[in-house]
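Every number in this text was worked out from the coordinates using simple rules, so none of it is lab data. Note that this is a predicted model, so its numbers are computed, not measured. Cβ atoms are built from the backbone, for glycine too; each structure is taken alone.
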Structure P
Amino acid sequence: MPWRLPSSARARRGRVGMSDTPDYGVPWPLLVGLTHNLRTGEPKNIGDFTAAIVKRMPAVPRVEGIENLPADPRFILAANHYQRKGLWILHTAAALTQALAARYKLPDPPLRWLVTANWPQWRFLGRSVASPGDLVLPRVAKVLQCYPVPFAGTNPAATARSYLRLRRELPSVPCPVGIFPEGAAGRADSIGEALPGVIRLMQHLGRPVVPVRVAEDAGNLILRFGRVTSPELIMASIRAL
């Protein structure tokens, strides 16, 4: 089985950190497998896709605090942006998605993410040019049933379209909506502040907010869920886990 939930006897308490840093590797075969979907626009099965990513991980992720999750899955899941060399944010998102898939047994998708819709500009011959990711990432987000959000100030019209779509669809979305409040600037070795506008967005969406802290210990990826909190306290709640 690619996923397991630990018993309460195995659940660890206290702070966790990075004592080992295994290389998770980019799941190239799975990414290449998106080619058909990108060409046709057909949505990918998120449960299957993220389960395959978790299965390739060097160690089974460990879940703690699963009992803190509300009975109703219609909440916002807010996690620290845990990414480092050798561990892509896709691994973190896949592990969280599988944890919620195991908890709620919802139809696909088990979790819908707000994701970055562009990459930093490239430097070429002393000039800044748009990254090809600005074209590719929104299409990837579409087939992975995510809500793409450009970097702050880079494309206000696209940002507004994504937010309006999210608010329009939210009443009929039966699963949690995931967000990394720190955005792409977040790192594995520290927890920063939420990007401007993220707290206000969570307030406007009106769903309960559940914090989860992602960390590593002895080579294991650890997902520690907390109790429902307010949008204003989300980063403090994540740090406290």
Structure Q
Amino acid sequence: MKSGVFYGVGVGPGDPRLLTLKAVELLKAARVVATPCAAPGQESLALAVAREHLAPGCLVLPLYFPMTKDEKKLEQGWAQALAEVCAHLDRGEDVVFLTLGDPMLYSTCLYLLQRLQKAGYGVKVVPGVPSFCAAAAAAVFPLAAGEERLALLPWPEGAPLSPSLLRAFDSVALLKVASRLDEAIAALQQAGMLEESVLVSNCGSPGEKISRELKKLAGGKEPVPYLSLILARRQKEV
């Protein structure tokens, strides 16, 4: 029997209207739709975004990816998710895996896609709107023009955010800043980027918020949602 195909489908940052026509076409025909979850029973935001386009009677397959840095636990989670997906692929069923943003950019989908490719399964990818692009559009914040250099910087726990690194670029997108906002504000201030910066939270969702005065957020004066990022530009000399 011919194996099914694994589709990594990006659903964008949270607004169902940002789904591509290709993604909607796949969803309407899909019989098995897999969604990443951090814990059993947890609602999948990617599924919520795509739910209205699911075919009646399709199987929703929650796959649990533990939120931990323990490599052993991570490998166990990935192996279990891979086994569940392969069970359907081996029966000739295509599997559509939903992921926020774009499947090829910091996506849970990559863990499965690379392993499936190595095992010889067919894989295809449908791009989605990345969060930083959607945030720039929501805030009408130009990311780069002409020959300007743009940096996309995830910020793992324990890693310093160097002002000198920021100065090497004309504009930056800082991801995962919710728990380290004060550090980000201080680094942007030293790099001369704070005055032209914006914090975007829950982009594309009903609770979307755009904050343009980051100094007022320092010191934890307001809670910052987990799905938050900062866009910043270096001030131009006049």
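A few notes on this one:
- Highest-scoring entry among P, Q, by distance in nm of label points 7 Å out along Cα→Cβ at positions 61 and 189, is Q.
- Structure from which 1.16 was derived, Cα Rg over 2.2 N^0.38 Å, for residues 37-172 alone, options P, Q: P
- Read-out Rg and Dmax of the Cα atoms in Å, for residues 117-180 alone, computed value 15.9, 44, structure in P, Q: Q
- Which entry (P, Q) yields the derived value 22 for relative contact order in percent (Cα under 8 Å, 6 or more apart): Q
- Comparing Kirkwood radius over Cα pairs in Å across structures P, Q, the highest value is found for Q.
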